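J.: Once you scroll down, you'll see the structures, which are given as structure tokens.
Just so it is clear, none of the values below were taken in a lab; they were calculated from the coordinates. Note that the structure is a prediction, hence the values are computed from the model and not measured. Cβ atoms are built from the backbone, for glycine too; each structure is taken alone.
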Structure 1
Amino acid sequence: MHLLRDRRSALRARLSHDGLDALLVTHPANVFYLTSFRGSAGVVVLTLDGACLITDSRYATVAQGLAAAEAGVAGLTFVQVESSYEETVCDVLKDLGVSRVGIETAHMTLARHDWLERGLAGSGVTLRGTTGLVESFRQVKDADELATMREAGRRISGVMAETLSGLRTGRRERDVAADIDWAIRAAGFDGPAFETIVAGGPNTALPHARPGERRLAAGDLVLLDFGGVYDGYCVDLTRVAILGTPDPAALGWHEAVSEAHAAALAAVGPGVRASAVDTAARAVLERRGLGAAFHHGTGHGLGLEVHEAPRVGKRRRAVGSSVSGDDVEDVRLESGMVFTVEPGVYLPGQGGVRLEDDLVVTADGYQFLTHVSLDLFVV
């Protein structure tokens, strides 16, 4: 429990710095990060000297257990919803005597905001928009989180190795995907981190292809992209196989993406701009005449969500920012950040290749969390 208290203490320092008395945390991943609560509905009110978990009767036993485990100074308290979440939140904020309360603007609907505004009218409580407060702490993983993600990476790598070895002609994409989903759970994951991608032949040109009725045929490229949620944390892995004799064009795509993957890895290190990793991969594919076939960023952060900070792509303005350079969404990498490296090329009507690994930034570079050969797997 000391880890949760440390997280909340660090966030309190940020709230104090920003002139806030409290933060209303509504995003489920952020609620979990601060409390270990995994229910489908719950809210945390974090103040400068405490934390209150608000949830309904479905989760009362769980919430009471979490609060009891943290009994003491600056621990967690529990309030059960009796009418609606919004009414309960308003009552709690009024009882706490806070005035300046931050809300997670990226995770609150206008309808909920308006309801809270009306419910707090005349109370002296004002709502102030914040962006990415909890997420800014989540993007650097602590030792416990890294241990969980290393184990998750080991397990998902095993699922990939078995899946590659089991590919056969004649099987439908959707059947292969169903087997992968079963294997993910059998490997000890809570479940898939996202909808499993199995794409054969020309479908590999679709970056987020949905597995369908198409049957794998001799000569097909087969792209496998899947992940799992292990003890709340996500991993994500992509490899490509070929059924039979490799086509020279497919070999060229795979070679180019492998080189781009290596170039991205070579750029990774503490202090490096995330966009520099993307630029390194993109430069390889442009040099090989495949730049226009690379449609997405080189990577994305991993953790409690399968897509989170840091974003590893081209420099761009952050949402709601001005045009000044300081507002560009392009973080410097830090030791403990976890993200994917996944360059790819996609040629409509022909095929595509993507190679994806998960890694953690270290003091002197990076370490892989996933461990599957990057070679084109020939079945």
Structure 2
Amino acid sequence: MTDVLRQAISATGTLVVKVGTRVVSRDCGTLNHERITQLAQELSAICETGRRVVLVSSGAVAAGMSQLGFQQRPVGLAQLQAVAAVGQASLIEAYDRTLREHGRHAAQVLLTGEDLNDRGRYLNVRNTLLSLLEWGVIPIINENDTVAVDELMVTFGDNDRLAALVTNLLQDALLVILSDVEGLYDADPDGAEVRTIATVSEVNDSIMALVQDHDEGPGRGGMSSKLEAARLVSTAGENVIIASGHKPGVLADIMAGKQIGTLILAQGKSISSRKRWIGLSAQTRGSIFLDAGACRALTKEGRSLLAIGIVDAEGDFDKGDVVSLRTAPGVELARGLSNYPIDEIRMIQGLRSEAIVQRLGYRSYEEVIHRDNLVILRSV
């Protein structure tokens, strides 16, 4: 059954490949040009089959270290951003040089979190990527490390999440995360007996409990971030494969349907691009807390959120902002576009819909969040 499923998934028309820092850098932290060349060759071969390919590649800092002759990775934020600025041009040139040998062009796309948080910019990014893919160009995407600052809360945190957001942006795509491990292990990888888990049906608490992340090395994202990225993509209805990026030909094997790495299965049907933005890309501006009846109505019965089911709200959001819908204990169930600002929600929470006009003097909407503007993330 698994082999049949992998064969079906390998027929996906669009492939998003995420390459981690450890895959494209040497032990000393500098760029591994030989592996870059191999990856570009593999991507070109996939394009020859008629598939569309997007690459999300780390490695700008490693490339900058190579260019500047640094033997140790800088630790300061400004120094890291400066090294990334030097290395980004070298990284894209390394990919482009090999791709041109195979008649392909590379396109550099640098993004920050705000590019996919704002609806207009989100659509602009999507349209640009689709145009490049129509021309047979391979977009090479990276976080814009030279301007992204954690304190401003506009970074993706690591390129695993960025790859997940790009996959959800395109729709009907397979995400392949190439790492320095074979996949998700069923025990501590340093143990004597450890096996790679071939298939994961759902990224739940028991799966996350298997993670044994280590902070050694230049990369920012461990297995936990890869599973979080897989959760985002599988929630949107797409499949993910986590595999070793150190094996030449790994992409060809995956596209041939071979059992490589760990396959994380899609959760249900693919959801629309608009709902992907609402539930999986846009940053929330606040939270609405629900009683048990509202939780059940949303997740089990497919209903809209009414004021009567709201017990509390927090944050600073206005009408039309994306908010998180949570159980009273605080577990996130869904996200959606609010029809009311937070001050009005606090005034109408717990009320029946017909009583809203008496409290506010008007009632623009019967629903606080309509089911068409709501994305369920987990059930109760």
Structure 3
Amino acid sequence: MTETGNVYKNAPHSNANFSPVEAKRLVQELFSRNPAIYWADFLASFLIGSVCFALVRRTPLFSVQQLACFFASAFAYYRAALFIHEIAHFPRGKMRAFTLVWNLLCGTPFLLPSFVYQTHHDHHRKTTYATDQDGEYLPFARRPRWEIVKYLLSSFLIPPLVVFRFAVLSPLAWISPRIRAWVHAHASSMVIDPKYLRPHPTPGELFWIRVQEGLCFLWVWGIFLVPPLLLHRLPIPFLIQAYATAVFVVLVNALRTLGAHRYAFEPAPVTFAEQVLDSLNYPTRPWLNELWAPVGLRYHAVHHLFPSMPYHNLGRAHRRLAAHLPADSPYHQTTRTSLMRQLGELWRGAASSGIAANAFAG
């Protein structure tokens, strides 16, 4: 498979030249997490995002300064928000203070509490990756192009739907077991497959879900009620800016998601090696790729190979693997240089699959 060829006619396959055990031996000392890096990176991103977000409404409308502040705030907030991915991979009981602060500063005001990403582990398990139990995988490369378009257009609907979920559905779920079951199964997961059903929570999980829901509920209604009641003005400018920022962040994340995998598998269990080779790395042009795939997510194949490795070591791990694995190792096929080129490849693959499907239907 090459970057410019049609890799979607067949799903990626492993062979004897790729050994996850041998790969781990090459990077075994890179699994230590450095909390100082997490705190500095997250707090700096959040601070830059907050300052630039405040400056957006203090600069001339549609001026270069306003646009610069808008994009700076959106990308900084995007980076801060994506620490939710690292939190999902924290060992139980580790970095609790970081998780708490992240939820207070990002999870609550962004309506992205950490519980919505607890299902991420289904995206890594060998028994569920690329199956119906993996809410973060859809076989875009084997589906019509409109599936890709529909997924990207959903970015404009997700922000108001999330507001409705925490402002209206949360309190209803607190008083109705039936509504609680539906909300938990259908509206409590950060996934791309709308048919995904989240498993029932344990009593301990449900307690923390309700705590985080409560914080988000208070935040939403505080935004809607405090300005008109205490400040005697509607928060319309803030809401417009918040919606524009949210749509931009969700859309960038959707594009990143489309570039994270080949999406070549139909729903069925795959081997661990195939899971890794279905994932992609973008090691070049860090000044650009770090914007749309921050916090280590541009090394997605490395992450699927070593899910517990901290984000700040993924680049070192990739460089070491690229240097020491054999030249014919399938791992080298996970490298991409451009998101746009990969999205074009996915688009062409989806078109080919659609043509094939129509031919069979005829």
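J.: When semi-axes √(5λ) of the Cα gyration tensor in Å, for residues 22-197 alone is calculated, the result is 24, 22, 20; to which of the structures 1, 2, 3 does this value belong? Working shown, then result.
T.: Working: 1: 40, 18, 15; 2: 24, 22, 20; 3: 28, 25, 20.
Computing semi-axes √(5λ) of the Cα gyration tensor in Å, for residues 22-197 alone on every structure in 1, 2, 3 gives 24, 22, 20 only for 2.
J.: If distance in nm of label points 7 Å out along Cα→Cβ at positions 86 and 262 is calculated from each of 1, 2, 3, which structure is the one that comes out at 3.1?
T.: Traced to structure 3.
J.: Continuing with the same structure: Matching task: 19.6 is the computed value of Kirkwood radius over Cα pairs in Å, for residues 102-277 alone. Pick the structure from 1, 2, 3.
T.: Value 19.6 for Kirkwood radius over Cα pairs in Å, for residues 102-277 alone corresponds to 1 out of 1, 2, 3.
J.: Sticking with this one: Could you figure out which one of 1, 2, 3 the value 70, 48, 43 for Cα extents along the principal axes in Å was computed from?
T.: Computed on structure 2.
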